[in-house]
Structure 1
Amino acid sequence: MKSAVLLVDDEPATQFGYSRYLNKNGYEIRAVSTLAEAREAVFSRHYDAVLLDMKLPDGSGIDWVPELRQAYPNIFIVVITGHGDIPVAVEAMRRGADQFMTKPVNMTDLDVFLRKGLEIENLRRGHLLRRRLAKKEFQPYFGQSSPVRKMMELASTAANNDSAIILYGETGTGKGVLARWIYGHGQRSSDPFVEVNCSSLRGELLTSELFGHVRGAFTTAVEDKQGLIEVADGATMFLDEIGDMDVAVQAQFLKVIEEKRYRRLGEVKVRTSEFRLICATNHNLEERCEQGHFRRDLFFRINIFPIHVPPLREIREDIPALVQYILKTQTSHDVAVPPEVMSLLSGYSWPGNIRELRNVLERALLLAGGLALAVSHFPGISPNSSQSSALATDTLDLSSLEMKKIKVAMDRFDGDTKKASEALGISRATLYRKLKTSP
């Protein structure tokens with residue numbers, strides 16, 4: 001990705017000279033002529049560096065440096081003036097400038113200053129990232145099967161660009177873990193990872209969480225609140241279960257994606273935010289669009305780089321390695337897994353996917369009490385002949401145990417498929433498919 005540079009200078013010839021040289025040397029440059037335009041520019045998008053002339057039609061560039069530095073601590077600021085006296089240079093540096101240059105500017109020197117300054121900032125961010133990663137004892141393990149390898153190839157490609165990503169997969173498949181992996185291997189990994197679960201918040205609560213509000217915007221708004229869109233400026237935003245977002249909120253969020261602008265609830269001031277967007281859903285969004293539950297224009301905007309996260313039943317060959325990995329994350333000592341236990345776990349259909357596998361292993365460890373795991377430590381996990389057949393033929397036929405669980409859940413919630421699917425830990429689409437294919 002090119003480094004974005006904002007040039008603030010009111011001389012057209014100077015703007016042309018800078019732009020031609022810096023664009024040729026791999027920078028993305030935007031030129032403005034006044035401080036007012038400069039303030040608007042830095043609010044509208046992220047810049048890595050600012051080249052700031054001292055004398056501008058609406059004020060002195062040096063007076064803007066403290067404000068710019070406070071709002072954007074990581075931006076590289078070069079002050080340029082035709083008056084190369086030492087006191088001005090000292091004052092510019094004191095107020096927060098990183099470098100001071102006099103006119104006529106030597107473009108080669110400017111290129112060196114920019115590259116060195118941006119390199120130092122990248123090293124600082126990398127140091128912070130390494131410190132954060134050093135605290136993590138384990139890295140995520142996804143598997144080695146063909147579907148997982150394909151998924152990780154796409155994830156690696158996604159990590160190397162800034163396009164919107166959407167992760168499709170059933171509940172419990174690890175979409176959130178994959179989202180964090182993409183973030184951790186991306187260009188914004190040193191900036192915050194802002195996560196919002198759209199299924200846990202509805203209506204006004206979700207709007208307030210995303211956009212923030214001012215005091216008095218609604219009955220319970222007793223003080224100003226910063227929204228997560230504001231927190232995510234320059235960083236990464238992860239919208240989990242975006243398929244459950246209310247249609248009214250979808251319209252507001254679409255505007256943020258397209259225009260990078262928003263307002264807090266109850267406020268007239270326009271704010272800006274530019275972030276990398278990762279979404280996840282257990283729904284078929286095209287079906288949701290046809291049903292009127294999801295805006296088609298938002299679907300097109302976020303469905304730029306889709307990645308399918310396979311359910312556990314489609315990557316059974318990865319189950320033994322996943323079991324060993326999960327056990328290492330849950331206990332400090334080695335746990336013996338006899339062949340009969342591994343066979344049991346490999347043969348089960350795992351409707352709740354990896355989340356269910358993790359929970360089952362945690363319960364088994366408690367039941368084992370530090371001893372080797374045994375089949376008796378996995379109550380309710382019992383593959384039968386129909387499941388073995390499903391494994392052999394690679395079909396999705398249901399076991400009798402699964403159907404019993406589904407029927408109990410449907411009876412318990414009086415046929416409410418949403419509540420039943422949540423209780424079972426599967427998506428509604430998966431539940432419909434299972435009901436349709438059941439005998």
Structure 2
Amino acid sequence: MPATSHLAVEARTRAWLEEQYARGVASITARAPGDEVYAPDGRPRRLSRYHFQELLRKLRIFRWLDGIEFTSFIDVGSGFDVYPERVRERFGVPAFYADMVHPMNLPYGGTGFGRLDHAVTLNLASLPFRDEAFDVVLASEVLEHLVRPVEAIAELLRITRRALVMTSLEALSVDRWQRLLSHLRVDVRVPHVERNFLLLEEIEAIFGPTARHENLFCDRTLPASVFRPVEWQEAVYGALADVPALAAALCRAVAEGRHGPGTLGILIVCPKPGVGVRPPRAEDDAARARWLVERTAAFYHALAALHRAIADGRAGFPPREHPVDPALRDRLRCPDCRRGALDGDGAGLRCRECGARFAGEYGVPILPPSRERDADAALAEALDRLCGADAARRGTVARVARRLRRNERPAGAARRALWRLLPAG
């Protein structure tokens with residue numbers, strides 16, 4: 001595989017993420033009781049700006065999910081988080097995990113957190129699912145990292161039946177100058193680097209006229225300005241020491257959705273044609289925020305207890321040869337030939353059409369493609385899916401795709417020298 005292949009880039013990222021995952025598990029296991037972010041009764045006691053922003057992002061997402069009628073859900077790029085478990089609890093629908101990092105998909109603790117029989121290891125640019133396999137597809141904080149983002153977004157929309165939801169803190173640029181500076185700084189030798197920076201009109205061209213969008217964070221409604229010293233911000237967040245105060249702060253922070261000075265990031269809701277999406281209702285925010293805080297606190301404690309139990313040998317995984325669940329298998333398609341249904345083959349799967357075999361373990365199929373697609377054909381298919389016959393949108397999106405491919409290659413000597421001259425930030 002060529003060193004600059006997008007699959008090679010993703011392989012380096014995958015290895016780094018697996019290392020970070022292992023370190024995160026070790027830190028959870030080693031954490032002493034009493035050091036948790038939340039007390040056993042759910043009160044925040046060591047809240048940081050990171051934890052607040054994590055809750056705020058979730059609140060924005062669930063505000064929109066509450067306005068969509070759906071019967072199935074998948075989180076693509078789910079990582080360490082548990083959106084599918086929260087969705088299953090709140091809406092009572094089948095909810096699935098998918099990530100390129102295999103250890104993150106494993107059903108640690110068996111049925112804990114809903115991963116057993118509900119997780120897939122994959123590559124985002126060639127998703128191993130049939131068309132419209134899931135009503136709602138979520139891809140949170142992956143847009144800025146995607147290799148071949150235009151093709152990946154087209155794939156996400158292909159497997160969506162009702163609505164795609166995406167978030168990115170970094171991908172939205174305020175103007176062309178900031179976008180240029182951001183691209184010049186990209187160093188693809190750094191694993192999991194932010195590489196995609198887009199103007200709002202480019203995002204609108206990619207997702208089309210039916211898409212809705214709003215900011216992720218608005219500085220003037222946050223408890224502490226991101227432009228103040230970090231120590232001061234952390235003190236403000238640390239003072240949110242009970243559930244009502246934290247929920248009220250979240251409601252204030254989510255009140256402003258418009259883009260403008262002092263806003264950061266973007267949330268995109270892209271419904272399929274003919275699908276109605278009810279805008280968020282502010283009167284529901286207080287109950288939503290309290291529910292989210294309570295469930296997040298419970299998750300942190302359950303996760304810490306589970307990893308301690310695994311470390312002590314008191315809990316673990318289902319059998320390694322656990323077969324792929326037929327209900328999950330029905331949603332899958334071969335990532336190589338892109339059309340064949342997959343049959344069970346021991347713990348793995350085999351394509352009915354091309355005969356390709358894919359491994360699996362603990363019930364999790366491992367379905368990255370074994371060969372790279374033709375780049376021009378993949379882009380042409382993506383443009384057809386995203387833009388149809390709209391010539392203006394096709395031109396814009398094609399230019400975006402070509403520009404972003406420059407960020408698959410390591411910077412040359414001139415660009416590296418320029419890094420020393422660029423302004424910080």
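Only the coordinates and a few stated rules stand behind these numbers; no lab work does. It should be emphasised that the depicted structure is a prediction, and the values quoted were computed from it without experimental measurement. Cβ atoms are built from the backbone, for glycine too; each structure is taken alone.
Here is how the numbers come out for the structure above:
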quantity: Structure with the greatest value (metric mean projected area of the Cα convex hull in nm², set 1, 2); calculated: 1
quantity: Parent structure of the calculated result -14500, given that helix-only ellipticity at 222 nm (-39500 (n - 2.57) for each DSSP H run of 4 or more, over all residues; to 500) is the read-out and 1, 2 the choices; calculated: 1
quantity: Comparison of 1, 2 by distance in nm of label points 7 Å out along Cα→Cβ at positions 213 and 365 - largest value held by; calculated: 1
quantity: Relative contact order in percent (Cα under 8 Å, 6 or more apart) derived as 13 - corresponding label from 1, 2; calculated: 1
quantity: When FRET efficiency 1/(1 + (r/R0)^6) of positions 77 and 325 (r between Cβ atoms, R0 = 30 Å, to 0.05) is computed for each of 1, 2, the largest belongs to; calculated: 2
quantity: Label whose coordinates, when mean count of other Cβ atoms within 10 Å over residues 205-212 is calculated, return 17.8 (choices 1, 2); calculated: 2
quantity: Among 1, 2, which structure scores highest (criterion: distance in nm of label points 7 Å out along Cα→Cβ at positions 101 and 341); calculated: 1
